[in-house]
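Have a look at these structures, which come just after this line.
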Structure P
Amino acid sequence: MFSKGLHFMNYFTIMGWLGVVLFVVAYLLLSLEKLNAKKATYHWLNFLGALCLVLNAVSIKDNPTIVVNVIWGLIAIFTVFKNYKK
């Protein structure tokens with residue numbers, strides 16, 4: 001039984017959970033004022049979280065999740081480069 005549970009956790013599932021953790025950590029640190037939304041770290045966490053969730057969503061053909069996380073990731077990476085040029 002235990003080995004079946006581990007088999008279910010394929011790489012794409014692990015990537016999905018990693019994406020969730022990255023999003024939650026980014027938001028928690030922002031809410032606790034440990035991160036500033038103008039700093040690259042916050043946006044990199046969001047970009048990496050979105051990337052992980054896109055990989056997971058592609059594997060299960062979840063198109064709405066793909067779209068929202070591609071947009072989320074593009075916003076994050078755009079903000080990193082916009083702030084870098086300042």
Structure Q
Amino acid sequence: MHRRFLVTVIVEPDDGKYHAYCPGLRGVHADGETPEEAMANARDGALGTLRTRLRHGDPIEEGPDLRIIEGDLEQPSSAVHGERVVLSA
């Protein structure tokens with residue numbers, strides 16, 4: 001069974017490109033030529049981190065930038081909502 005998470009992704013300009021990071025997931029950083037590419041790359045990094053933590057039984061600490069979502073979602077599990085991303089891991 002998949003678990004769903006609401007993860008904050010922040011995208012900032014960085015030397016002519018864009019840098020994205022997830023404050024609720026230490027170590028998840030990405031870049032891209034556009035804000036959308038940086039967001040997509042950070043989403044992929046966050047998903048990989050969450051799946052790895054779940055697989056290895058590592059803790060996933062909830063906070064303002066990372067929430068576990070219980071129950072069904074009306075929107076697709078990989079939809080981007082502004083600076084918040086819903087992921088299914």
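Computing relative contact order in percent (Cα under 8 Å, 6 or more apart) for each of P, Q, which one ends up highest?
Q
Follow-up question, since we're still on this one. One of P, Q was used to compute helix-only ellipticity at 222 nm (-39500 (n - 2.57) for each DSSP H run of 4 or more, over all residues; to 500), and the result was -8500. Which label is that?
Q
Same structure, new question: Of structures P, Q, which gives 40 when percent of Cα pairs over 20 Å apart is computed from the coordinates?
Computing percent of Cα pairs over 20 Å apart on every structure in P, Q gives 40 only for P.
Tell me which structure, out of P, Q, gives 2.2 once distance in nm of label points 7 Å out along Cα→Cβ at positions 27 and 59 is calculated.
Label of the originating structure: P.
Read-outs: derived from the displayed coordinates by stated rules, not from any lab. Computed from a predicted model, the values in this text were never measured in an experiment. Cβ atoms are built from the backbone, for glycine too; each structure is taken alone.
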